[in-house]
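Asks: Following this line, the structures themselves.
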Structure I
Amino acid sequence: MSIEQIVENALNDIMAAQDSATLNDVRVKHLGKKGEITLQMKQMGALSSEERPAFGKSVNTARAKVEEALKEKQTQIESAEQQGKLEKERVDITLPGKMTPPGAFHPLTKVYYELRDIFLGMGFDVVEGPEVELDKYNFEMLNIPKEHPARDAQDTFYVSEDIVLRTHTSPVQIRTMLKQKPPIRMICPGRVFRCDDVDATHSPVFMQLEGLVVDKNIRFSDLKGTIDTFLRSYYGEHVTTKFRPGFFPFTEPSAEADVTCTVCGGDGCSACKGAGMIEVLGCGLVNPVVLEGVGIDPHEYSGFAFGMGIDRLANTKYGITDIRLLYENDVRFLQQFV
């Protein structure tokens, strides 16, 4: 077969190719190691020295012509394939989109923001502190020395002998009083840790919010008025509050505050054990020993402090009966608060 005939066959094959795979087969057939044009070059050994230059030139010309045709065809095929892909993947922007469900605050976050806004409206500042705390700030400067029975009730996670995972956010109050002179009006929210077994009402990790006011002539009536205002702002003006005597080493006198049961409205139910009211926080006047320990003269200044579990406030407001639901991130549960 002549060189001209081989080139004509190659060009016809190239024109007939409709995709990259077929075109590559054509390339191998004519230009591969065993291709028809490649085999022509191997015949040069049988030619005389006078015939070789002309024959070699004709073979090279044929190869160049076929390669150029392959290149042009490859460009055409790639352009067609790209256009076909674009047509296949084209999006009709006039079609209605798929609605994405809106996100929402976690109930604990939602409750915290509500509590924060209430206290900000009452003139409190928000202060935060470390979760890994010195024993000195977590216990000793709060009038809870070593061997004090109150430490047993805290069930503390110890990092070392002198470092703990804070059992309450009260250390932030100590740090604030050490850095800031009265008047002080602050709340300190955050996570706290205790060695509790996990059940419907207990968790080793939970959220707490505490508050502190220190100034001249602070009395228990100021504490009561603040707590009453807060509870009615949070639960509604219809609720009744009640203060019962309590004990906390860092306050004296101390009290526990109750509010009308949000489940039965005060009629008595299993949630409030028939009392019609539920405990929501602890509070009291700052113990003079604590004030002396941070360098504040208890004869010139007095104060009050209070503390509450954000988890508990969320449960009582929304009728949640199991604290574990707040930490399991079950979407079916969380969607109720959207």
Structure II
Amino acid sequence: MEPKNLFTYTLTPEQASALELVTQGMSTLERVQVPYTSLALKGRHLTINLYTSGKLVVQGKEAQDFVLFTLEPLVLGAATLGYEEVLDPKLFAPHMGTDESGKGDIFGPLITVAVFIDETTGRQLADLGIRDSKTIADSKIKTLAAEARKILGRQNCAFVLLRPPTYNRVYDKIANLNRLLAWCHARAIETLAEQRPDCPRAVIDQFARTESTINRALMPKGRKLIIEQMHKAERDIAVAAASVLARDIFVKELAALSESVGIPLPKGAGPKVPETLVALIKSKGPSCLPSVAKCHFKTIDDALARAGFSRNDLPEQTEA
């Protein structure tokens, strides 16, 4: 079934206010100016226009996901798409899902989380409002993650945390981001498979071109599982829960790292990042970078050059 890419609704004033509130924390959407609208948002594959008449138009490749996981549960309060046709019937069957946070962030760690659900915990997480963390403001992640942990318990979660010093050492050995991600996901899967030997399968976002990338990284317990790589895997409730827990840990780690260096370290790789890198290099020297940043990004080279240094001035990565 091909996803729909155009949806129209008529919102009440209360629903319009709810839509504006819900979308405030979505970093992937930018507010734009469109004639005759009270709210206009544009992302890479999603456009949302709420007209002054109350008419709402949602379109783009990600329109169906937005309607299904955000608009219906949080704004409309009703399922109109037909979940039985759109959602995988195995959604609440016992399985694990993995996701990571920090992959594209220059500062901070890479955190990969695996979550196991069954029908009971899966439905509880869905009722809680668990969804892709990229659609949730960081200010709300902490509370949502805490509630998710209560539902799941320790036995149903596992994580792999690579703080910058470790991340840089591992990346120097692997020298490929997809292989590094595969290694992290495989380690999280292996750990959770040890805790939940009854788990039959694992759902992973399709970050690699071929399934062999993740399969080669798995060890014996992981190889016993059915591995499903899925595009936009966050629609799976276990993967969505993993994304929320991963984001929560990333935000906490970045805050602690910021405190340790005495400078607020920005998320992502936007315009604030190069300026912060240059300020850090000038105040603490290039030797500080491997402890706070992922050093393989070109942004690091550019910041070093602006501060009068080069990659040769970075300290060698040694085993801890």
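Each value in this text was obtained by applying a stated rule to the coordinates, not by laboratory testing. Note that the structure is predicted; figures quoted are calculated from it, not measured. Cβ atoms are built from the backbone, for glycine too; each structure is taken alone.
Asks: With distance in nm of label points 7 Å out along Cα→Cβ at positions 40 and 120 computed per structure, which member of I, II shows the largest figure?
Replies: I
Asks: If you don't mind, another one. To which of I, II does the computed value 114, 49, 25 (Cα extents along the principal axes in Å, for residues 32-159 alone) belong? Each step should come with its number before you reach the end.
Replies: Values: I: 114, 49, 25; II: 52, 40, 24.
Structure I accounts for this read-out.
Asks: Right, next: With mean count of other Cβ atoms within 10 Å over residues 192-199 as the yardstick, tell me which of I, II scores highest.
Replies: Numbers: I: 14.6; II: 17.1.
Between I, II, the highest calculated value is found for II.
Asks: Given that mean count of other Cβ atoms within 10 Å over residues 8-15, derived from a single structure, equals 13.2, which label among I, II identifies that structure?
Replies: II
Asks: Additional query: So if we calculate mean projected area of the Cα convex hull in nm² for every structure here (I, II), which label has the highest result?
Replies: Top value of mean projected area of the Cα convex hull in nm² goes to structure I.
Asks: Between structures I, II, where is FRET efficiency 1/(1 + (r/R0)^6) of positions 16 and 200 (r between Cβ atoms, R0 = 41 Å, to 0.05) highest?
Replies: Biggest value here belongs to II.
Asks: For relative contact order in percent (Cα under 8 Å, 6 or more apart), which structure out of I, II has the highest calculated value?
Replies: On the way: I: 15; II: 20.
Across I, II, relative contact order in percent (Cα under 8 Å, 6 or more apart) peaks for II.
Asks: Upon calculation of distance in nm of label points 7 Å out along Cα→Cβ at positions 136 and 264 from the atomic coordinates, which of the structures I, II produces 5.0?
Replies: I
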